[in-house]
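Below, each structure is written out as structure tokens.
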Structure 1
Amino acid sequence: MDAIRRNGLTLEEPSRTSTLNIPAVAHPGELIISDDDVVLLAMKSQDTLGAISELSKIAPVSTPIVCVQNGVENERVALRFSENVYGVCVVGGSAFLEPGLVMAESGPVFGGLDIGRYQNATQVSGL
């Protein structure tokens, strides 16, 4: 996170290198959530409950939460706090070797994101 804050996130591909200046936070308390925001969770599964518990203190229940964690159990946890939960399966031929740098050595496509809405209890039961 410190490297991304300091230098952005660098993506090295076979044909080019790009640096993205993206915001990164260590704690939900650092955020100000607006109606147009979407939260991407990209952390170890054991940290999901704590992060979402803190997020629920500042974000409305309608805030979409996207679990970019390959569907371990995170979507069910997120559903306790948000009515709009999405799961993402991340598939990619890339390597993370140092903070702030991702190397994608295949091409021209180096991966994909398979995203879908996670059903809440009302959707599942048909209520």
Structure 2
Amino acid sequence: MARYAARLQKRIDRIPKPVMDELVSHSWPGNIRELQNFIERSVILTRGDTLCPPLAKLCQEAQFESFEPPTTLRDTERELICRTLRETNGIIDGPRGAAARLGVKRTTLYSRMEKLGISRAKTEAT
């Protein structure tokens, strides 16, 4: 965390115990690189001096692993975006919005939604 905070010129000096517990208990199937990417993304999303990672994303990944995937990558992306929009009640921006949960910029999410024909209100194909 300190390495990424220094690189991004942020002052983050605390990791709450529940966050650390969740990080330690996660399986990290991608090993150290997955953990490093998650920490870097967390530092980027954190405002203030306490690390605030998108823990919901970890839970979604665990649920996604047990989920029977649709037949194509496009269907998988559509399903993940729709599910996240339902979970956030259509909120896209902000620390608890769908974009933060998915680990993408708001504009990227809007672009993917348009490309996939996903309506923000209904979170179904338009």
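Kindly point out which one of 1, 2 the value 18 was derived from, the read-out being relative contact order in percent (Cα under 8 Å, 6 or more apart). Corresponding structure: 2.
To which of 1, 2 does the computed value 2.9 (distance in nm of label points 7 Å out along Cα→Cβ at positions 74 and 106) belong? That value comes from structure 2. Here helix-only ellipticity at 222 nm (-39500 (n - 2.57) for each DSSP H run of 4 or more, over all residues; to 500) was derived from just one of the structures 1, 2, and that gives -4500; the source is 1.
Computed from the coordinates by the stated procedures, all read-outs in this text should not be read as laboratory data. Computed from a prediction, not measured in an experiment: that's the story for all the values here. Cβ atoms are built from the backbone, for glycine too; each structure is taken alone.
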